[in-house]
Structure P
Amino acid sequence: MANVLPSPWRAWLTSRSPRSRRQAWLGQLYLGWLALLRNPLALLGLAIVLALVLAAAAAPLLASQDPLAQSLPDRLLPPGSPGHWLGTDEFGRDLWSRVVHGARVTLYIVLLVVVTAPVFGLAVGTAAGYFGGLVDVVLMRLTDVFLAFPRLILALAFVAALGPGIENAVLAIALTAWPPYARVARAETLTVVRSDYIAAAQLQGAGSLRIITGHVMPLCLSSVIVRITLDMAGIILVAAGLGFLGLGAQPPLPEWGLMISSGRKFLFDQWWVATVPGLAIFVVSLGFNLLGDGLRDVLDPRSAGR
């Protein structure tokens, strides 16, 4: 797969003397992709994540039936039944259709958390590492307060205060997910804040905001991206836990945690009602973890030489 590109393109991407920032950026992406190709488990994780995205995008085409349509004569059909190859739940709803449409709910939660928690954590961590002193103490002690509580317990407290619902669940997860990104960003900032190019930018009259957003934050992105990928499994589990407890997505929405909650009373006789969404959570979480491990090896220069 590495030799698919024509030789001139490969030479241009792998040049040791790039002539533009775009060439250097594309070259780094190409080398990272080549490194990712050498990791079969990371490719497996990438395939699972892409399958999740495709399932969410093409849910109306992949699903054989309406995930909300009830058919009481067809309730609790086992896997392999005609028209219901994964079986049905207690209301006769097709489990395959509900699992596929549940991928949309899961991806919706993941995307909303990704565009909120890491951004806020990155801003807090870089500000603390760059300014230091009292700013660092205040922001890091606030971070420690959030880290002192288990994520699920803290999310439960926020949802209990905000009320049940998928939007409030996303807000609660985002409020509990930002501290690790702040710690990672602060550690990365402390390693670069005394670099020569930062001093050169300061001598040229660049302000603190410009230095943080233009020089410090881009250097923290690789570590934050790895952390995001590794945290996706935890975010999915917290969202499923809130749904299982009735504090996240509400019926009849096809959310995986809510499906496990409704199927737990049939676990011994009709095991598939709770097992199918549980396997979906397991596979997607495994995919994000495998992809995160691969990205860590690609993006971390310290592990690349080992």
Structure Q
Amino acid sequence: MKRHLSSLVGFTILRLRSGFTIIELLVVISVIAILAAITLVSYSGVSSRATIATMQSDLSSASTALRLDQATTDSFPATLALANNGKGISPSQSMDSIIYIPDNTSNPKNFCLQYKKGSNTYAVDATTQPSKGVCLQNLVTNGDFGNGTVGWTPSATTLFALNNECYFTAAAQYAGPIQFIANYSNYKSHILYYSVFAKVDSSSVYFVLNDGLGQGIVNTTTFGSYARLSGVWTVNPNATNMYTKLQDSRSSAWTTNYVKYWSVFDLTAAFGAGNEPTKATMDTIMSGYANSWFNITAKANL
């Protein structure tokens, strides 16, 4: 027994002198790695929450300043540099992108301000609190025909508007109301969403978004009553113009068709390249607004 104990003690001393075994070192390294990962995840979570809290606080302060500007001058400032009584508005931390869209033509007037940092995108407008969301800008002017046919071109057609509704009768093939979108070069390679309510009597009447080199077409199978037409279109990088149109492809026997609540949105600008929502998702987002439409700008919650 004494001999066995002496051998065991000798082995232990020898093992201590020779250091840790490979298995023991691997166990220690694994434990350290797990603890480091837990610490990193915990820190990332705390850091992300701090970033979000700061973004929301900054947006809330900016909203207060912008609404004070509007109360003083009866309009929201054209740029953030002119906001806050000329002192400007900027976030307290660096942002990956900032989007500010004033809307002084709607009633009531509105604005939307969006901050993006990493995977966090938060926004605020004149009627909401800061929350996760993006700013959407309708590229179509007078899309509800509240100002008659201002901004619309009667492409080979008679064109009238009354009570937020436009009606037209074609006088040639592919005729209909058309509006060219300003600064089309800003939307090259971008994904755009377009939507309208139309009451037509033939599948030959369809909704179009055209970039000069190709077009997205939406047909309807609902005739004689209003139906929503919507689609998404990726703009050609070599686009030569940009317009949206409801057109009658018939060469004769034209009849009167009706349209209202017209919208076109740049999804790439709002959500970021690679994060653009599908048509179905945009249909759902737009259904949250009265008549699935708004004039210039609004916040879309995420």
Structure R
Amino acid sequence: MSGPFLTPLGRLSAWLTDPNPSSRLQARLGQAWLTWLRFSRNPLAMIGLGIILALVLMALFAPLLAPHDPLEQDLTRRLLPPLTPGHWLGTDEFGRDILSRIVHGSRITLTIVALVAVTAPVFGLLVGTVSGYFGGWVDAVLMRLTDIFLAFPRLILALALVAALGPGIENAILAIALTAWPPYARVARAETLTVRSADYIAAIRLAGASHGRIILGHVTPMCLPSVIIRVTLDMAGVILTAAGLGFLGLGAQPPLPEWGLMISSGRKFLFDQWWVATMPGLAIFIVSLGFNLLGDGLRDVLDPRSTSR
């Protein structure tokens, strides 16, 4: 079926897949559509995307989805097992509904992920592109600084920073962001080294473009796919680091329903009332799995060296 017999959706699909686009907008939308088609053929990537979308929706509509106030205590209903009417995941040692606390805790998790994702990769991308583009002593100084941060395990360095700044969710986010940027700098530098001597970069330089314009307008976009893949894959580590800080009492403070803090408070009941610590642990596992599956799918689609393309 073609021509006037096409449905509106069919005409839109034909417009997006037109091999001879009439505008830059059509070309970009067509490329995005083809990327989505390749991505959607990966069932595991779609599962990961579904998990992340569920996390976002749960965080947005937490007050509507949570059956109880996450901070409300009822000592007469403490340590109720799962599948208890009204408390489908049980209650904790203070009688607080675990499901409600997990639902509201998704907001804290999503906040940490979002703030780290918009700070650490941006700084790492800036350091990596500047280092790779200029080379010489600039590259040596910036990469040795990066090596210093990479020499310490991320959680240990985050613990040191939080210990210096003081416990709290804000300081935990700052510490995670300060320890998460070096891998992005390495990735961006590697990509920059492959494109800085390209003919089109030389032509732009001969046309009189400044270094800043070349880096921001032409080098950085070439590094974005690799950085986006690395960001998605690293979000599971960010969640685990935040949970680790909460577990040690250096992240979110009681009575906030942060998942790591919930595991910490429930570990003393692990053998008899296993659900108190297990349920938030399962939430961390599922969300981390979702980010890993999504990252693998994006790597297959965005990485130009991927054989699956």
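Observations on the model:
- The greatest value of distance in nm of label points 7 Å out along Cα→Cβ at positions 120 and 240 among structures P, Q, R is that of Q.
- Among P, Q, R, structure where distance in nm of label points 7 Å out along Cα→Cβ at positions 184 and 208 as derived comes to 3.4: R
- Winner on mean projected area of the Cα convex hull in nm² once structures P, Q, R are ranked, highest first: Q
No value in this document is a laboratory result; all are computed from the given coordinates. No experiment lies behind these values; they were computed from the predicted model shown. Cβ atoms are built from the backbone, for glycine too; each structure is taken alone.
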